[in-house]
1. Which of the displayed structures (1, 2) returns the greatest value of FRET efficiency 1/(1 + (r/R0)^6) of positions 64 and 88 (r between Cβ atoms, R0 = 25 Å, to 0.05) on calculation?
2. Consider the structures 1, 2: one of them gives -25000 for helix-only ellipticity at 222 nm (-39500 (n - 2.57) for each DSSP H run of 4 or more, over all residues; to 500) as calculated from the coordinates. Say which.
3. By the measure Kirkwood radius over Cα pairs in Å, tell me the structure among 1, 2 with the highest figure.
4. Here mean count of other Cβ atoms within 10 Å over residues 56-63 was calculated and came to 9.9; which of the structures 1, 2 was it taken from?
5. Hey, relative contact order in percent (Cα under 8 Å, 6 or more apart) derived from one of 1, 2 reads 28; which structure?
6. Thinking only about mean count of other Cβ atoms within 10 Å over residues 80-87, which of 1, 2 has the largest value?
7. Compare mean count of other Cβ atoms within 10 Å over residues 40-47 across structures 1, 2 and report the one with the greatest value.
Structure 1
Amino acid sequence: MENWVIYAIISMFFAGITSVLAQFGMKDLSSDTALAIRTSIVFIWVISNAFIFRNAFAEIQHTHLKNIFFLIFSGITTSLPWIFYYRAMKVGPVSYVASIDKASIIVTLFLSFIILKEPITAKI
């Protein structure tokens, strides 16, 4: 099995756990406060991974500014769904919220075909 498939399966498993844990954790907090705590942990974890285990300083120095801008925009578009996801989870059942959220795969597939020119196959 290829590494990317293994990584995707691990991602799927932890993504599934994330929402359930968040629902428990935000019981006495607003959705925004709960998300701030969660995101702080994500930030620390990701920064540690990139700068301790991956020589991120050298990589950043050798990339194009255009790539950095795309990553900044990606960060913004990562933040917005999480804000609304947590707001939805605060007042709605996590199983419904997560199911609706996962429909984002349709947007991803459409954009990957149109913008990235990835092939449309029967398998997909």
Structure 2
Amino acid sequence: MDEEELKEKLSEEEYRILRESGTEAPGTGEYIDYDEEGIYRCKACGQKLFQSEDKFSSNKWPSFKDAVMENIELQEDQSHGMNRVEVLCSQCGSHLGHVFDDGPQPTGKRYCINSKALNFEEDNSDP
């Protein structure tokens, strides 16, 4: 999809988050307390990113202790005067959120992801 198609497909807020590296307000995302079993996909392109079994409660944004590693890219982010690691969809390059080293074991990771960057799918039989 080109940018014009994405602008038509996504809401203004989704486009701002996914394509302009925005962030949704803390505590407002629909998937924060969501506990259904399934998979989370990139809202822009549909690529599988996270599994519900790796999701944990963190109060402000949906958080995961692991990701489908071949489907994400990590990139240094020094915006807003902070030194962080940005999480991107490897297929379409969309901004998903950030990853931190303060998550639960065994990974110790906290993938802090915007709800508006995700679509949830109950059927996790798709690779």
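1. 2
2. Matching structure: 1.
3. Structure 1 gives the largest value of Kirkwood radius over Cα pairs in Å among 1, 2.
4. Attributed to the structure labelled 1.
5. Structure of origin is 2.
6. Largest calculated value belongs to 1.
7. Comparing 1, 2, the top value of mean count of other Cβ atoms within 10 Å over residues 40-47 belongs to 2.
Values quoted throughout were computed directly from the atomic coordinates according to the rules given, and no laboratory measurement underlies them. This is a predicted model, so every value here is computed, not measured. Cβ atoms are built from the backbone, for glycine too; each structure is taken alone.
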